[in-house]
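Take a look at these structures.
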Structure 1
Amino acid sequence: MSSIVWFRQDLRLADNPALASAIARGGPVIPVYLWSPDEEGEWSPGGASRWWIHHALGDLQSALEETGSRLIVRRVDQSLAGVRELIEETGADAVYWNRRYEPCAVARDAEIKSSLRSDGLEVRSFNAGMLFEPHEIANRSGKPFQVFTPLWKHYETLPVPAPVEVDLAELRAPAQWPRTCGIEGLELLPKQRWDRGFYEHWDPTRAAMLGRLQEMQRDGRVPAYLEDRDIPSVDGTSALSPFLHSGQVGVREAWAMLGAGEPSRLGLRRQLVWREFAHHLLFHFPETPSRPLRGEFELFPWHEDEAALGCWQRGETGYPIVDAGMRQLWCTGWMHNRVRMIAGSILVKHLLVHWLEGARWFWDTLVDADLANNTLGWQWIGGCGADAAPYFRIFNPITQGEKFDPDGAYVREWLPELAGLPSKFIHRPWELGDLELAGAGVVLGRDYPRPLVEHAEGRRRALDAFARLKERRQAQGA
């Protein structure tokens, strides 16, 4: 009697109900990771995510080896075929895993569970990634929530389960291990080393994240969270998102560590519930990664502008707060959340580029790329999702920069070519004269671009496009 534990987005030993249940069942436990990106369709892990997965798997493998176990890693075309091959090799009679909630994963897992049970195996799946699973939560009408605040108030009434205890002392190894290709065999790291900055910015280990949370509590960053989280030059956010997505830290663990009481702690917990909201929406509206939740936005007059999209991707829009964020993203695989909103707004409103183009770019470049969060974020920016900012509410990238980066520290860090500009003009360098710019070593159009579109013109274009959307809706209704 032996059990396969199929690891996916739960790359940890603690608070892992699938692993805990396999151990409690008795008999040898075979931890397995199957790499099958083609099964994910359009949203197979992007380059930055693959970098993170490589290191998270190494972290998990080290943790297993400390217990006397190991991680079996294989590259497969189909997960079902890969699991069946392992069953044949090991004689395992049970397969356990923790659930995922992306549409492709839900459909695949249902098929695998049905097929293996038909083969006579014990197959069980568990919740390791959510405070409460999407199918457990409904509004007073029994329907999915589409506004965050009522969901948050509902969560405040629910007792969150404690993290699951895992008795690693009872984790038994099989007499003979099946073959493994090893983590290196997955070839997740880039062949062209665009990831060098990642190593300076991240320690993608569970211990590092737990240490950061404890440090935030000790040094006062948790009490200061509500003020600091919007200032991109300040290390004021938890940076928990990639660890939650990979499952190196469980959400119930994070909930327990962040505690309750003071408003800042509730603010951090509230961010965990935003993540729940995103998964709730993705589960109930599985078409939203590629289609707007608000169907009328199918008629929106987006522009296909590859040149503008390329400038945005490279951090060459001419708006310093946006370009700083895009360069931070490319260098580190992460962007401050406030800047994500500003940069996204420029793309879908000033430049009128489809929000899906932004979602795809973030998907490839973010180490915390999560289908639910990415979809919610971009549909929020585009005004076409649940609880979204109205499309006609258009961020001014100049005043946003001046409000959230008043001394230009963030811009100076990521746009060193503008470091010599006075703070008063660092978010609007085109307002300086040529002599003043030259004194700071800047020639606009050479060292730094002028804005792709002036803010007033970009705002007008966005409002005109929104007006055309309303006209199209009226015509369609007629």
Structure 2
Amino acid sequence: MSELHVAVVGGGLAGLAAGVACADAGARVTLLEARPRLGGATWSTQHQGLAIDNGQHVFLRCCTAYLGFLERIGAGDRVWLQSRLAIPVIAPGGRTAWLRRHRLPAPLHLAPSLARFAHVSWAERLRIAAAAQRLAKLDLADPALDQRSFGSWLEQERQSARSIDRFWDLVTRPTLNAGAGDASLALAAMVFQTGLLREANAADVGWARVPLERVHAEPAARALSKLGVEVRMRARVRGIDLEAGGVAGIRLEAGRIPADAVILATPHAEAAGLLPGETGVDTRALAALPSSPIVNLHVVWDRRVLPHAFAAAVDSPLQWIFDRTEASGLASGQYLAVSLSAADAYVGVSAESLRRRFEPEFRRLFPAARAARLEKLFVTSEPAATFRQAPATHRLRAPTQTRVAGLYLAGAWTDTGWPATMEGAVRSGLAAARAALAGAGRTQGLPQVAA
């Protein structure tokens, strides 16, 4: 069998997963990344003596493709994964309620902590439990689910505004980068069913122990090198060449690379500009797929103010807060990373304005912060962190396979069935690799894509 040459365009998680999977199956792979680094939307840098990530990225135990990818590139020991779900949910004044899983089968594993979830009333807790039971029974294959918002469904289920804000949005905002009122019911139902309602251990939370470049970019680069993959940085693709109805190669700013198959694993707006008209993909719709921003606050205190590894906040614009002191290399004090999802109101706002907005919130939320000194606050912003996971966006997500032989799509924005997460990105890369290999007649070593 002749050698199969696969060109992977994009060095984010989707492209890295696709490149490793194709090379594992014996293909010759060239991976092209326009930026000077790998990792895509997950990257690290040095700032004022601290090793920081562009934002706090988390995963759950149900993210099996992502965890498998980490093991494959030798980075499985660079993340933490809770042995048992335990999330402190903190209200102003330090009042804390816990969401924990207990030794009961799903979905009863959450019942004891929900019964004690004092941030909502007893009546609200009972209505939350009843709505969760009905949410578990929704048919994810029903296209009508994507035509309405999760918020409208929750209102139909007699969920109060307080229940939505203090319970449902604790999950919806970080996973869908949208509040319940703006999120697709289809995607929200998928998140709750997969993460919280089917398997007792599915929602155990994981996060990086070290800067993300040491979790993704560095180990992936080593794995690709060992596989003989050619990785080209600062290699911007200008077009995809076709011949006789199939892929012939890709055009760069300088030169051309022949290829038997191309996996396009760029952000969706960039992909829309590169896809030939023959693909059958509605590039106008793809380009119109809106984005949703995430703004991250990086906050250094002169002492420990957060008593947990991480926490969620209610009744506060602070959403999820992570202690990144050890990973950052900070010698004294505490460095907290705050992820603000669906952050349209904060994009472009100066660090000083955000400090005036959020410093009092820290002091209101954490008693230990009242006597502490805020030494630094700086901001990283991802204006197009994810596609906007709103109602009626499913039809805008492109499939892996195009109508052009040898041309495949990958990225968390493709139709993976998952929201725009690290898991969705890796799944998309594996699906594209499998399709590219199968399309070339390869039957051995095909990557497995979990259901």
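Looking at FRET efficiency 1/(1 + (r/R0)^6) of positions 14 and 150 (r between Cβ atoms, R0 = 25 Å, to 0.05) over structures 1, 2, structure 2 comes out largest. Here distance in nm of label points 7 Å out along Cα→Cβ at positions 78 and 358 was derived from just one of the structures 1, 2, and that gives 3.9; the source is 1. Structures 1, 2 were shown, and helix-only ellipticity at 222 nm (-39500 (n - 2.57) for each DSSP H run of 4 or more, over all residues; to 500) at -8000 was computed from 2. Please state which of the structures 1, 2 yields 0.5 when distance in nm of label points 7 Å out along Cα→Cβ at positions 238 and 254 is computed from it. The value was obtained from structure 1. Structures compared: 1, 2; top value of distance in nm of label points 7 Å out along Cα→Cβ at positions 86 and 430, i.e. the largest, recorded for 1. Match the computed value 45 of percent of Cα pairs over 30 Å apart to one of the structures 1, 2, and report its label. This value belongs to structure 2.
So mean count of other Cβ atoms within 10 Å over residues 166-173, computed for just one structure, reads 23.2; which one of 1, 2 is that? Corresponding structure: 2. Quick check: 24 is what I get for relative contact order in percent (Cα under 8 Å, 6 or more apart), calculated from one of 1, 2. Which structure matches? Working through the options, I get structure 2.
From 1, 2, which structure was distance in nm of label points 7 Å out along Cα→Cβ at positions 102 and 374 = 3.8 calculated on? Source structure: 2.
Every number here is computed from the coordinates shown, using simple stated rules; none is lab data. In this text the structure is predicted, and so the values were computed from the model without any measurement. Cβ atoms are built from the backbone, for glycine too; each structure is taken alone.
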